[in-house]
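Engineer: Several structures are given next for inspection.
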Structure 1
């Protein structure tokens with residue numbers, strides 16, 4: 001489900017952990033998607049912040065599939081959808 005949602009949004013995506021955290025702090029994000037096979041040290045920071053800011057946080061199984069849904073050739077650990 002989330003892969004399709006990401007693929008449909010395309011223009012309102014923020015890809016990557018650093019950019020996602022920055023945008024979350026700026027109040028630009030409506031939803032965050034995390035890959036389960038990503039390094040937990042990386043995704044846990046995003047997950048904690050999303051929890052603190054009451055931003056919905058969805059999980060998908062594969063970084064590779066998430067990256068593909070974003071239209072990039074590499075995996076993505078974290079993707080955010082802008083408001």
Structure 2
């Protein structure tokens with residue numbers, strides 16, 4: 001499993017949505033499941049899955065799937 005697939009799985013699991021709904025345009029509150037509580041679950045699951053610690057200032061930038069993936073590159077997570 002590559003890191004993109006891993007991130008899709010994390011989003012799907014954390015938000016309780018089908019993997020097919022996870023795409024570049026998926027954004028905070030665009031689905032009812034992605035609320036503030038789910039956002040914190042998502043952050044925790046990303047940190048666990050990629051073995052990183054996301055800085056507080058970066059958490060607010062994680063407002064779309066695409067932005068989250070781009071942000072993870074800052075933490076040396078490589079995507080194809």
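What follows is calculated from the coordinates using simple rules that are stated; it is not laboratory data. Given the structure is predicted, the values throughout are model-derived calculations rather than measurements. Cβ atoms are built from the backbone, for glycine too; each structure is taken alone.
Engineer: One of 1, 2 was used to compute helix-only ellipticity at 222 nm (-39500 (n - 2.57) for each DSSP H run of 4 or more, over all residues; to 500), and the answer was -13000. Which one was it? Kindly include the intermediate steps, with their values, before the conclusion.
Structural biologist: Numbers: 1: -13000; 2: -15500.
Source structure for this number: 1.
Engineer: Of the structures 1, 2, report the one carrying the highest value of distance in nm of label points 7 Å out along Cα→Cβ at positions 6 and 38. It would help to have the intermediate numbers written out before the result.
Structural biologist: Details: 1: 0.8; 2: 2.4.
When distance in nm of label points 7 Å out along Cα→Cβ at positions 6 and 38 is calculated for 1, 2, structure 2 comes out on top.
Engineer: Any idea which of 1, 2 comes out highest on relative contact order in percent (Cα under 8 Å, 6 or more apart)?
Structural biologist: Numbers: 1: 46; 2: 37.
Checked 1, 2; max of relative contact order in percent (Cα under 8 Å, 6 or more apart) sits with 1.
Engineer: 0.3 is what came out when distance in nm of label points 7 Å out along Cα→Cβ at positions 14 and 62 was calculated for one structure; which of 1, 2 is it?
Structural biologist: Details: 1: 2.7; 2: 0.3.
It must be structure 2, since only it matches.
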